Structure I
Amino acid sequence: MIDLVASARAGDGEAFRELTEPYRRELQVHCYRMLGSLHDAEDALQDTLLAAWQGIGRFEGRASIRTWLYRIATNRCLNARRSASRRPARWDMPGVDVPEPTRLGEVGWLEPYPDVLLEGAMPLGPEARYEQTEAISLAFVTALQVLPPRQVAVLVLRDVLGFHASEVAEMLDSTVDSVNSALKRARAGLRHLPSEPSEREPAPGSTSEQALVERFVRAYESGEPAALVALLTDDVFISMPPIPLEYEGRDAAARLFTDIFRSGRRVDLVPTRANGQPAFGAYLRASTGVRPGAGLFVLTLAGNRIRAFTRFESTVFPWFGLPHSLPER
């Protein structure tokens, strides 16, 4: 390690890559948690690596390379959060008269994170308070986005990654007392996080998860709102970033899906996974020609029911290896 640092300081790009490459994926996940967007997280990661390359000569070795990189990445994300602007949203379901929402959401820039990028990218320290699945779930990432930026940084570094308070204070040019105070406020601010479900999510890839997912696919592809609503929890939550419309409860969900299916809109679903949860690329059926992408659906499960349904735009398909369209059936 010492030889690699010395070589990198001397301008050896390969040595620098060897130093930083083991942390690339976990840094991207860190940036995603803070920013809620894979696109923005990748930009922040590239800024982090560039700043690290330019600043390697000033690396004093008081902390590990990993901690030093997290310090740079966290501060790049804080700058991005402060300067972020909301992206324009548009309703992109022609022929569907959307019902009145339960409320308008605060987080329109949320994007999903592909599970294929998570392997080996989520190390948790000894003081971490969250399990891996919790720490990347859409509900948790969404809740982080409504906290003040500095509170997000402290909570992620302390409760998710398990860094000590003294390490976080060093990263943020702060004091331990200030870090502890921000952490207390951040934890209180996570009231936006939905309450714990009465039943746990089935294990990924388990028989129970597969059975529920198959029932969902049959109901959605056949356009049967009653069959679909029967799979939902009483407090089901539906959102569709960047469109700010949100629907809570089975009655609201029934109105939404009834209006969608009444329009004649039907899709074919291609399975994938996002944020540790079952997901699907949706492709709009056409009488002739190709089937264009119509959005990415992500499900949050609780026991043998669906607790949340999040629909993203089809622009995210490339991250999941999904084509923009499917050939004619």
Structure II
Amino acid sequence: MKYSIVSIVVAALFFGKFNSYPDGGQAEKKLPKDDETLVYDNPGDALHLRKGDMHPKMKGWSFYTAHEFNDKDTKKGLPLGFIEHRGLHMSRTAKVDNRKCSKVDEGVLRIWSVEEKDSIDNRFGKKVKYSHGCYRTSLPGSKEFWCNFTENMRIEIRFKRTPYVGFNDALWFMGNNNRPWPKNGEIDLLENPKKTLNDRAHFTLHSENYYAGVVGGSGSVTSTIDLADMSRWNIYWLEWYSDRIVGGVNGQAYFEHRKGDDGNTDWPWSDPLGFFLIFSTGISTNPDAWPGAIIPSEWKKDAMPTMSIDWIRVYVNNEYRGAKAPATKYY
């Protein structure tokens, strides 16, 4: 794999180096999985690439499009290029209310959860005690549509979240084909279920016959990696090929699934209709659920449960045969 060769060479330069964290914590060895600078020298800087420019560190990938969450690309503080994702599944525990629970602030999309004073309707006839934000990318064909996620792309998301139990903060993709789940295909670039506090990132694929972790599913198309601190910025990425999907964080790949592995011939990820991207808090009030249950009494007023997205950057390789990037851009 092209990326693996690059990451191994660059990572070797960083082993043995020590870094002190800004909060005064003790110096720790900085590993590739905890080092954003293996992807960009200055990850928090504004993007200066144009279409077709090569990735600054990942060979074989050229810039396609991005969403930098610039303040200029907002309407009433909310990001253009996204819509509220308020389906029943996202509303079981909390009402989806992006206007109340999200905002672009200084180039970062912040999505949070709140406890309501009184129970409110979740829009599906159920009373809930919480509100939260949930987003998906704009619909194909709409004036704000900016990317159709598909194979032969490298997709990077710079992300952090606050460390509270009862959440499964997630960055994930679903197919545009309107087939029932899991036939439509799902790619979980990141899940972080916190029944107890942890810094473990999960990457998972779901398809018709191989949907790991679900009753009735077979196989286990999933991997995990432990990071130093997910409340600090990390770059989560996937490389999406016609015959395999590779996932990683910062300078390290930790997931790879090839078509046919373990007898799995499901491959909905080559669908020409492409996929859309979702940001969800995974808020839960069920102590037996994968994320456990929230404890609102622990929420700090000046640090509410929040997931933050700095940017999304998309690159393509020489095998990409999809459409040109839409004229609409947010970078």
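What follows is calculated from the coordinates using simple rules that are stated; it is not laboratory data. Since the model is a prediction, treat every value here as computed from it, not as a measurement. Cβ atoms are built from the backbone, for glycine too; each structure is taken alone.
Can you tell which of I, II yields 20.5 when Kirkwood radius over Cα pairs in Å is derived from it?
So the calculation was done on II.
On relative contact order in percent (Cα under 8 Å, 6 or more apart), which of the structures labelled I, II is highest?
That would be structure II.
Distance in nm of label points 7 Å out along Cα→Cβ at positions 143 and 239 computed as 3.9: which structure among I, II?
The correct label is II.
Out of I, II, choose the structure whose coordinates give FRET efficiency 1/(1 + (r/R0)^6) of positions 119 and 207 (r between Cβ atoms, R0 = 41 Å, to 0.05) equal to 0.95 when calculated.
On the way: I: 0.95; II: 0.65.
The read-out was computed on structure I.
Looking at distance in nm of label points 7 Å out along Cα→Cβ at positions 47 and 319, point out which structure of I, II has the largest value.
By distance in nm of label points 7 Å out along Cα→Cβ at positions 47 and 319, the leading structure of I, II is II.
For distance in nm of label points 7 Å out along Cα→Cβ at positions 231 and 247, the calculated result is 1.5, so let me know which of I, II that is.
I
Going by distance in nm of label points 7 Å out along Cα→Cβ at positions 263 and 295, which of structures I, II comes out largest?
II
Name the one structure among I, II that helix-only ellipticity at 222 nm (-39500 (n - 2.57) for each DSSP H run of 4 or more, over all residues; to 500) of -13000 was derived from.
Values: I: -13000; II: -1500.
Corresponding structure: I.
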